[in-house]
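Participant: Below are structures written as structure tokens.
Every number here is computed from the coordinates shown, using simple stated rules; none is lab data. On a predicted model such as this, the values are computed, not experimentally measured, just so you know. Cβ atoms are built from the backbone, for glycine too; each structure is taken alone.
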Structure 1
Amino acid sequence: MIWTREEILLATAGELIFKGKERLFGPVVTDSRLVRKGSVFVALKGERLDGHDFVADAVGRGAGCLVLHSRPEASLAQKASVVLVSDTLKALGDLAHFRRNVVGLKVLAITGSNGKTTTKEMVAAILQRSSIGRTSFRGKVLKTEGNYNNLVGLPLTLLALKGSEKVAVLEMGTNRPGEIKRLTQIAAPEIGLITSVAPAHLEGLKTVEGVAREKGDLFRGMDPKGIAVVNVEDPWVRRLAKEFKGRTITFGRKAEVAAESFRILPAGGIEFSLRAGVERRRVQLNLSGEHNLVNALGAAAMAYGLGINLDAIRRGLEAVKPVPMRMAIEKWNGIGIINDAYNANPASMNAALRTLAGIKAKGKKIAILGDMLEMGQASRKHHLALGRQVARYRIQRLFVIGDQTEAVKKGALMGGMKERQLTTGSDHEAIGKLLRAEAMAGDWLLFKGSRGMQMEKVLTVFKKGRE
């Protein structure tokens, strides 16, 4: 993507303190190792690293323009254009917003405590199989990749636009106040969805009310000409939607987009009747867990709001495969495995345990759980509740790892589990070996914990010893 010096100055409202030889520049990067000849290098200051310390490296690799918030050494300034701004992180977002507007595509934004990534994948799959009038979206859909959903990742996603895209599906994450507001300013979405509001990132957002305020900034920041997609099953989301002055599309029971009937398939997945307005289509979803039915309805509602017909929505939903480590189900050596190890909070833990409980297993149902991180002062309370949930769902065995193991164990015992049903381990290796010695064909295993717990490592140890 080519940038002119004038575009960079217009987008960032920066000051040109040195005019390099080149007038046209290449892609925007924030990592000096990715700089190529002509690149625009934006020096971000993070918690551990400051991009300004790598300006010399960027220049040495051929950077054509530097976006900085402090003046570089005179010798470096002689080799590239230098744009001085007050805040390079804001400048990165401003560059992304400028590119979004130049390309002129439609933007769909998704935030919420749970289900963001799966819903995003569903929406993207639908759009790849869709068209409006004579405009086909195949090959013209930009979507968030990996965890590029924050104040750095989302701008970099938009800055990757080539110019041929017609629509972008963006995921918005947050762990502190103000992030969703800024992400909404950058993305300027025409359609926005808040999947749910639940206890998550409480270390930064403090309370569920704080989570709701933060997520609600999506609806508050959208143009009233846009569309807010509303999960009517979530009371917080319903409340937040009342603040939006534009059109709303609801999904859930007795909503504009609804599942009138559904059944869990024996081999995994969900079959349901999708209704949007007066039309209906039978859909077979290749994802497990009733929460994924809600995600599918949210994705369908977003596509419906964009004007996509139900046949394309059905095709897209049926094409979606499990996202790695997000309710990914497999059978291995006669043992059922639910790998939901990517992340965890109280609501997603409950959904995963409910899915495990609902499986018809010939053997034991075993939960292997790690801590839910970023719970702040409410951490012990939520882990006690997690233990009680395991007992309430009648999970036969519980393996726990992390700093909150005692709270989870106590909650499970309070819920009626016996001491012999509970096992703790000092690390992934220990838990994996203990599990390896016990699990048998016919059992079902659930692996889940926050990203920092890396519960997939337990699964790796378990499998390694049984190959």
Structure 2
Amino acid sequence: MDSISIFEIFKIGVGPSSSHTLGPWNAARMFVHDLDIAQTIRVEVHLYGSLSRTGKGHATDKAVLLGLMDLDPVTIDTSKIDEIIGKIQDGKALQLPGKAIDFDFNKDLIFENAMHPLHPNTLIFRAFGENGMIDEETYASTGGGFIHALAKDGDLKKPRILPHPIVEGIDLLKYTRSNQCSISDVVLKNELSIADEAQIDEQIQKLYDTMLDCIYIGSHTEGILPGGLNVSRRASAISKKLLHGVSYSGKEEWLAAIRSSARDFTTVNKWVSCFALAVNEQNASMGRVVTSPTNGAAGVIPAVLMYYLLFCEAGPTDAIRRFLFTAGEIACIFVKNATISAAVGGCQAEIGVSSAMAAGALTELLGGSPEQCLMAAEIAMEHHLGLTCDPIKGLVQVPCIERNTMGAMKAITAANLALESDASRAIVNLDTVVKTMWEVAQDMNHKYKETSEGGLAILLPVVNPYC
């Protein structure tokens, strides 16, 4: 676990959930790539735990079928997803790579009423031939699109060795102090052991382009989000109102118009909220987003990055890369020592982690020391401890979308506090808050871990008494 690349933290995928959509999608692709398709006549998919309880709201059912068809979440035309699923349901047939098989949506896709000992997000694929079952694979979707496959006898994986292995924040500070460098400099050295600089910059550009596209599309799309909760999109109306009728054509002119707009606190606050809303409204619509570190928390990183690019003084030319490197490494510390899965740790593991990532990254770009970066990350997480995951109707909408705006603003506040503080005098450090977050996750009642069986998910009134 000391060899995670930041490009395993930031993944391009399809909403609404990294653990419930992207993870199962990729697990299905892994299964079908190793499957003897010529001998296969039927496939069953069994969903357990949180995948079962909130799978329909999180589009897990759609994701596993798209994965079995070996469609790529990075490149699929997201506007065609419902049409593809509709054909499977109507025709009762599933197109595996090179072969169509019978598939009954109501019988072969099974929502199990049980937890699985492997993980709260467990799914099992079974393939059958003429004479019975020919293959079975078990996977855990552990958060952020990460997949753990239950190892078979003899399975060995050669570990990746990084020049600067990092498990905890103290390890990271050891390298920055001995090399007199920034957090992003340490991360670059690790990433250069995996890919060359041109490849790294190409991946960074793809991540940024995807984030910007998501913000722009989300800020120019109106209507009601799917799923039956009748949540209205708000980002478009906010953007339009803030620009006061200014005309523009395309993303770059839109960004220029924003840069030229007012910069008072209220206006900047509304823009940051607009960016976060835009991303997560797209995510809720099965749009393409960057997992940061999860889909449900995908709006925080882009919103804070855009805050820096549009409203802060010009900084380093490689600001985007440095921001994503620092943010990604902070996420890695949470992955190794706690969790980024709401099904394991509640929303503190998603919005809390994304806010910590953004806080640390923004602090570096604003000139903070590595110690201040980790202090900012600690502050952000400290004030998300205990945050539950109780999505209404199992949809990644309420309270998830607005929580991204809160996480973004907390990140900016945490960065500003850290920049005005002596990090050596901090009472709580990042490693302590990560351990605390993990203890809270273990103590949290299971109904607050992405089950839609507690909190807002069950206390929502049928009729709003305030209307």
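Participant: Starting from the value 18: which structure in 1, 2 was relative contact order in percent (Cα under 8 Å, 6 or more apart) calculated from?
Facilitator: Answer for the origin of the read-out: 2.
Participant: Could you tell me which structure in 1, 2 was used to calculate P(r) over Cα pairs in 5 Å bins from 0, in percent, for residues 101-212 alone as 2, 12, 23, 24, 18, 10, 6, 3, 1, 0?
Facilitator: 1
Participant: If helix-only ellipticity at 222 nm (-39500 (n - 2.57) for each DSSP H run of 4 or more, over all residues; to 500) comes out at -11000 when worked out from the coordinates, which of 1, 2 was used?
Facilitator: 1
Participant: When Rg/Rh (Cα atoms, Kirkwood Rh) is compared over structures 1, 2, which one is greatest?
Facilitator: Largest value of Rg/Rh (Cα atoms, Kirkwood Rh): 1.
Participant: Related question: Match the computed value 3.7 of distance in nm of label points 7 Å out along Cα→Cβ at positions 237 and 421 to one of the structures 1, 2, and report its label.
Facilitator: 2
Participant: On Kirkwood radius over Cα pairs in Å, for residues 301-388 alone, which of the structures labelled 1, 2 is highest?
Facilitator: Comparing 1, 2, the top value of Kirkwood radius over Cα pairs in Å, for residues 301-388 alone belongs to 1.
Participant: Figure out for me which of the structures 1, 2 the number 3.0 belongs to, where distance in nm of label points 7 Å out along Cα→Cβ at positions 93 and 381 was derived from the coordinates.
Facilitator: 1
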